[in-house]
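**Student:** Structures incoming, each one as structure tokens.
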Structure P
């Protein structure tokens with residue numbers, strides 16, 4: 001077995017299901033082994049950012065490794081933003097990069113794709129990965145690979161593996177299994193008892209869940225824990241879709257001043273917030289109506305548990321959840337808390353389309369045919385998703401990079417086989433929408449709802465006087481046929497209803513619905529968000 005095969009077997013053994021990539025000359029040798037070995041299927045896309053976003057979505061959905069394979073320099077450096085998003089949002093992406101061979105590195109010549117030094121790329125990736133290695137020693141490679149993949153899974157963050165092109169075929173041993181890091185049982189027990197005591201002493205405890213619950217595959221256990229403790233459950237903005245299919249008392253999504261008042265009041269008036277796997281970011285808490293004192297909350301994230309000023313280090317979220325379950329009794333039925341209801345019943349008339357109409361149309365579709373997973377870009381399409389019935393959702397809600405939606409939808413379908421809905425704005429589609437041209441090769445057939453208001457509309461809401469937020473009206477629907485799909489442009493609610501029904505009925509090619517929305521028309525959720533942010537950031541009168 002050679003070094004590349006050892007690496008591929010280790011990736012597969014640790015949960016990777018496929019590789020997304022774009023080859024280049026420094027990567028050709030290891031790409032050939034990927035293809036010829038068949039250990040993991042290879043899906044090539046068109047632009048490195050799309051490769052990174054697809055691998056990120058696969059990692060989120062699988063709750064395991066997503067793999068992005070690129071070449072040195074022009075490939076890996078072109079994927080920096082996508083990997084940075086995965087780091088910020090705690091997604092376990094493995095970046096495989098080809099690299100110069102040993103003889104090339106010592107030639108004294110500048111090599112093509114080289115930036116400042118041959119090590120520049122390696123050092124750049126230090127900022128956006130939790131571990132990295134250059135496989136330049138076959139004897140050490142198995143242990144190095146095991147360490148890096150272990151850290152990727154343990155921290156749920158990207159890692160970087162560089163493969164010198166003269167090393168890909170060198171004989172190599174089997175990569176040892178990734179070993180779990182033990183947790184101090186006494187500290188774990190004390191932590192769990194203190195958490196339960198805090199919960200039981202609170203008059204209005206509320207469980208808030210976010211991305212780490214999904215990343216570490218804890219949804220079923222957390223739902224059971226919520227039932228046993230009779231806790232109402234709220235997701236954060238980025239945790240939307242969590243516990244969607246559980247019996248837990250899922251109330252809604254907390255968005256502060258932008259959210260539903262009943263959810264906001266439930267969270268902000270709680271005297272016992274339990275934050276499980278929550279990213280303590282401005283996206284989640286900067287728009288709070290009433291400032292939440294994190295110091296008085298129970299915070300379990302980033303491998304530690306904080307109870308006020310008392311900190312339990314080296315306390316993985318999974319271990320804490322297991323310990324809490326061991327100390328609680330099963331319950332026969334859930335705590336009675338009303339769930340948020342979402343709008344249904346689209347009025348299919350000749351009126352212009354608003355983002356809220358799109359949410360209603362999707363709710364109607366899923367009520368009739370069952371839930372579909374959603375990949376969303378940022379902007380008003382993501383705020384519109386907050387008015388769609390809880391379903392599996394991947395979106396860059398914290399890092400908020402444009403261009404995620406379409407390649408993420410492809411990654412979602414490639415790794416699960418499920419047909420996704422993709423929500424994307426016209427600005428983001430201009431960046432990565434062309435990845436749809438790869439659907440025909442792989443049999444992917446997502447339904448794409450393209451919000452076209454000829455504008456960077458969310459940016460306009462904060463700076464309406466700037467004309468640079470205006471975009472031209474591209475004929476996206478007309479371009480779909482050339483990319484191998486079916487496209488239609490809709491201007492009225494009746495046309496939207498007809499198009500969505502037809503798109504669902506057609507299989508075998510992607511369906512692109514270009515939805516024309518007047519400039520300045522926002523979803524109700526985004527309107528609340530903008531008004532709330534402006535109010536919270538407005539200068540106070542002295």
Structure Q
């Protein structure tokens with residue numbers, strides 16, 4: 001887990017019932033408990049905002065101008081490549097989100113402004129959130145494919161490269177077919193451009209360089225006058241600065257040895273004298289090199305005009321530098337373009353043969369991708385089934401199906417950016433029961449347990465550092481609740497896990513336990529979010545068990561639950 005990112009601290013101000021609070025989150029399993037309405041889910045709401053969630057002014061605490069949510073994440077060096085869109089400093093990333101009461105939202109990452117979409121992109125590599133809404137995403141095919149690919153560490157690179165090359169060749173063939181009919185005109189224009197560009201042979205940065213040199217050569221007289229005036233002010237025999245400094249030095253020469261303060265002043269005058277003398281030498285050197293070069297200036301003006309003409313005739317409306325880049329690329333590709341046009345039908349036949357060869361490469365890459373997904377699906381189904389059967393679903397089976405294209409007669413529409421496969425996940429209630437999709441066959445509690453089982457299995461290979469579960473214990477009790485806690489604890493061996501729970505059987509497995517309480521006026525302040533341990537933790541779990549305080553039997557049961565983790 002040391003090589004994964006993790007959430008070190010979350011700070012909340014003026015969100016819902018929470019006035020202000022700061023939680024230092026440790027690695028392992030962290031649970032948040034408390035009475036209904038105490039603000040546990042507000043902590044997850046703050047985290048959602050930090051991860052780029054929708055800003056809603058209704059979240060701002062009544063009477064406050066704005067809410068603030070801030071998260072501090074530890075980013076190991078091996079994971080910094082995942083965060084190219086933001087600046088990671090000293091292995092740390094601080095994400096802050098503010099929402100004003102009028103709905104305006106601002107975000108920063110390590111003090112630099114960021115958009116909500118940037119936060120969302122960053123958040124995908126930091127935190128995996130599971131709640132009622134998040135679990136519903138699994139019903140979407142793209143989400144199921146993503147989960148399978150994460151588990152199987154499926155590499156789409158070879159397939160996507162083959163697909164891109166195939167489409168590029170198709171576009172080239174299409175363009176050639178359109179241009180054959182008017183190839184004479186295009187050939188004339190292309191050759192005219194090649195001749196003009198080759199003759200001028202401009203560089204990308206040349207226009208700016210020419211402007212700079214023209215500015216210098218056009219100002220020679222101005223430079224000469226300025227340096228002459230400066231030189232005269234320094235070395236004039238009667239009123240020059242060097243003459244005055246020399247007189248001042250000589251005036252102090254005899255007296256300086258009699259007073260240390262006068263000696264110090266004398267040294268300052270001497271230093272100024274020599275510095276000014278060096279400056280005079282530099283001015284003389286600069287003046288000696290100043291010379292007008294009308295011929296060079298005329299050449300530069302003509303060269304600038306030629307480049308401008310080239311851009312106006314063959315370029316677009318961008319800056320000179322942008323257009324020169326575009327023209328250079330066009331010139332580089334001109335040989336192939338001319339060959340395509342001159343080759344006509346013969347060239348078209350050659351490209352179509354290349355397309356057939358590329359299609360075979362694409363087909364092979366797609367088949368390999370499908371085979372890898374089928375293997376991963378079988379393994380994922382087996383491992384997740386073993387997990388859910390321990391979560392009070394003893395006869396259930398988890399099935400991941402991969403429906404592939406008909407590779408004997410594939411259609412072009414089969415080849416999407418993600419391959420030719422449709423992924424679907426099912427639950428089978430018992431051996432002879434039909435396969436039912438997760439969306440239709442699972443209750444809220446069953447869905448949460450399936451998602452937990454999936455994450456426990458996937459976490460061993462996936463780099464996400466923090467998992468957040470809200471309502472994972474919905475519809476669960478008794479032995480199943482203990483197994484849920486056990487699985488969360490197991491997941492926390494690979495990653496940081498944060499859980500909002502009402503079940504003492506789940507809370508007992510935590511490595512860190514926060515209790516959220518509220519004041520009589522319904523608010524939650526800094527002092528009302530406590531990290532409990534020892535006797536305080538036994539008391540909280542006893543409260544969760546019995547629904548009341550100071551129950552001796554509940555305390556005994558709480559102590560027994562806590563011993564399960566040992």
Structure R
């Protein structure tokens with residue numbers, strides 16, 4: 001994910017003894033000039049903060065009183081997100097001779113006064129909570145924390161916590177670091193906070209924070225999250241061990257035979273990402289992902305309407321809580337190719353500018369990324385793609401390159417595809433083992449390949465987790481999809497229109513060509529072999545092979561017509577498959 005914002009604590013992080021470090025102030029000014037937003041997130045009261053820090057105009061927004069108060073210095077907007085302390089509580093503290101300070105929502109005192117504070121809260125039966133910030137105790141309304149205030153600030157500024165680095169030093173910064181995509185703790189602060197942080201800022205207090213801000217702001221994307229707080233559950237191994245992926249800005253490739261659950265698995269990844277607040281853009285050639293619209297913040301564009309233009313899509317994706325499914329199912333194959341060739345670079349440019357969308361899914365990727373020219377539409381720097389294909393070998397090697405890539409595979413028995421899959425594994429497993437495991441996967445199973453940290457260096461076979469949303473399975477999508485010239489079916493050279501580059505053309509040729517000229521193809525089982533090798537549809541191929549065998553006793557025209565009807569029944573109906581055992 002692209003870095004778009006910092007959220008920094010004040011005392012002990014960018015200030016010592018209340019004094020704002022001038023080098024940190026300068027570093028903040030530098031990153032803001034490059035378009036990075038900076039929020040100050042502090043437990044201090046705003047009036048007290050202005051007294052010790054003086055000019056606060058170097059921040060885009062101030063989240064004060066531990067999340068209860070927002071202040072936008074440039075625009076003058078000010079908001080109390082909670083409510084004032086109950087007067088009865090303040091009277092009770094005075095009666096107990098507790099020395100305290102009062103803000104718009106917060107009541108703070110020395111940490112040693114915590115028993116008195118709790119006693120007053122319990123005696124009055126008040127809905128108040130107690131938090132600590134080193135030597136200070138803070139009393140706040142329930143559900144108020146640094147993260148809640150920052151979420152409200154980012155909502156107003158159309159920013160995402162998933163493009164944010166949080167920096168803090170003390171107990172009340174735990175939820176701040178946890179809410180941000182990456183969290184950094186200063187080594188001179190709380191040991192407990194350092195133990196759960198993604199990164200530790202080392203060096204001279206507090207000037208080291210200035211160096212950190214400058215350094216990470218020049219990195220193309222956020223550092224890898226180590227806290228494990230955001231994960232995608234893929235499923236469970238046979239012994240019940242969960243298989244999950246840490247959410248990172250890396251590319252996920254989902255491969256496998258047609259009809260074995262690739263789109264279901266890819267949809268599961270999208271679904272879990274969306275539910276965790278990531279913005280996802282799904283490029284859906286065949287309408288398989290429309291049901292994601294049932295999730296919050298998801299819109300479907302295209303389908304019966306024309307697909308969105310660049311401006312319309314950019315307006316839709318400017319909100320960090322909005323995900324989009326672009327349904328291209330009504331377009332011709334060539335129109336899909338043309339649209340995606342324009343769309344993908346636009347999405348890459350949008351992400352480089354705004355950080356959104358966080359994830360981009362491209363289904364049927366073998367049609368769109370076959371060579372170096374097309375592969376360049378994928379931005380390797382920000383990564384974050386989900387690439388789905390049933391012909392991994394057809395993807396350009398740059399897309400399949402090892403490194404920060406996760407490979408997930410459903411059932412696969414084709415030798416050429418297994419070889420391509422084997423080439424993505426690190427370390428490389430035994431080829432016979434790979435072929436055995438991948439060929440034996442059930443339709444509700446998949447494998448995580450060696451290479452990703454979560455694979456533990458081996459092929460991890462797992463049962464795919466359930467989804468909240470249904471999956472739309474469109475067999476008709478294969479009818480118009482063309483194959484390469486090398487994979488086209490070539491009829492007897494003595495016949496006209498000798499080549500069929502799609503199932504639609506194949507069905508048409510069967511009806512047009514003289515049956516007597518097709519006898520040789522029937523006797524050699526050419527039709528079933530083509531359907532098996534090119535479309536990898538084993539149930540259909542087995543059924544067609546049975547029909548081809550009938551040429552010995554039946555009229556060739558009857559056999560050819562039966563083959564055409566079987567293919568149409570398989571791919572041109574929206575009901576249940578016409579073939580027994582169809583996957």
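Just so it is clear, none of the values below were taken in a lab; they were calculated from the coordinates. All of these numbers come straight from a predicted model, not from anything done at the bench. Cβ atoms are built from the backbone, for glycine too; each structure is taken alone.
**Student:** Given structures P, Q, R, which gives the highest value for Kirkwood radius over Cα pairs in Å?
**Tutor:** Q
**Student:** Tell me which of P, Q, R gives 4.4 when you compute distance in nm of label points 7 Å out along Cα→Cβ at positions 45 and 413.
**Tutor:** Only one of P, Q, R returns 4.4 for distance in nm of label points 7 Å out along Cα→Cβ at positions 45 and 413, namely Q.
**Student:** A follow-up question, please. From P, Q, R, which structure was distance in nm of label points 7 Å out along Cα→Cβ at positions 69 and 517 = 2.6 calculated on? Could the numbers behind the result be given before it?
**Tutor:** On the way: P: 3.8; Q: 2.6; R: 8.7.
Working through the options, I get structure Q.
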